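Peer 1: Presented below are the structures under discussion, each in the form of structure tokens.
Any read-out appearing in this document is the output of simple, stated calculations on the displayed coordinates, not a laboratory observation. Bear in mind that the values here come from a model prediction, so they are computed numbers and not experimental data. Cβ atoms are built from the backbone, for glycine too; each structure is taken alone.
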Structure 1
Amino acid sequence: MKEALQFLKERRTFYVATVEDGKPHLRPFGAIMEYEGKLYIVTSNTKNVYKQIVKNPSIALCACGENREWIRIEGTAKLDNRVTAKQKMLDDNPVLTQRKRYTSAEDPAMAIFCIDDAKIEFN
């Protein structure tokens, strides 16, 4: 898990894939953390990606390195509303508050998901 987290943080941008109406949707993400042995991502509960994950929690993450190395992570996203988990996301990713995406761990728009049953593949 630590190796996957480090790889994603070093890339600064990774991609999250969801499904809606049988069609894939892919978008860039930048904030990630490890908490209680699982990877977590964050988004706003006002975005389509949030609605897609809630409706179909099967997601995939992917990132590539400069030397064509890559990582793919597949799993089930589970919403975690604990303020302690949200605070760790903010602490680990200060850009989230610097860019005023979220005002605090109690921001009602902030939604974090752990990736349960993560299958991690490096190449």
Structure 2
Amino acid sequence: MTITKPIFRIFDYDKAVEFYIQWLGFKIDWEHNAVNTPVYMQISLDSIIIHLTGHHGDCCPGSRVHIEDVSNLRAYHAQLLAKDYTYNRPGIEKAPWDPAVNCMEVIDPFGNRLTFTGT
């Protein structure tokens, strides 16, 4: 099998960088931004890879990705809260399917959701 890479629609490059890079801690692996065209980029955080696109036909805003087996999710959660990001202060709770699993959901400025689960 090959690797699946979710694609999220974005509308503002600076807001995407603020959310994904500065706050969540992803890095930009590469980006394509030809003259007079929207950006298309790949970002990653450890083994998580996501594509972000400004192209209207690539995908719908409001998509969701479920990210499993995040080690030290509570520490990552605390790290995010310590950054005091104005637009998102996620909670962390027990997963309804397993009380040993923690869940944290964040919603990007474009309505896309990332659900992190782990210990």
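Peer 1: For which of the structures 1, 2 does the calculation of helix-only ellipticity at 222 nm (-39500 (n - 2.57) for each DSSP H run of 4 or more, over all residues; to 500) return -3000?
Peer 2: 2
Peer 1: Next question, about the same structure. Supply the structure label, taken from 1, 2, corresponding to percent of Cα pairs over 16 Å apart, for residues 29-68 alone with the calculated value 51.
Peer 2: This figure was derived from 1.
Peer 1: As an exercise: mean count of other Cβ atoms within 10 Å over residues 53-60, calculated from one structure in 1, 2, equals 16.1. Which structure is it?
Peer 2: Matching structure: 1.
Peer 1: Could I ask something else about it? Given a computed value of 1.4 for distance in nm of label points 7 Å out along Cα→Cβ at positions 5 and 85, which structure among 1, 2 does it belong to?
Peer 2: Source structure for this number: 1.
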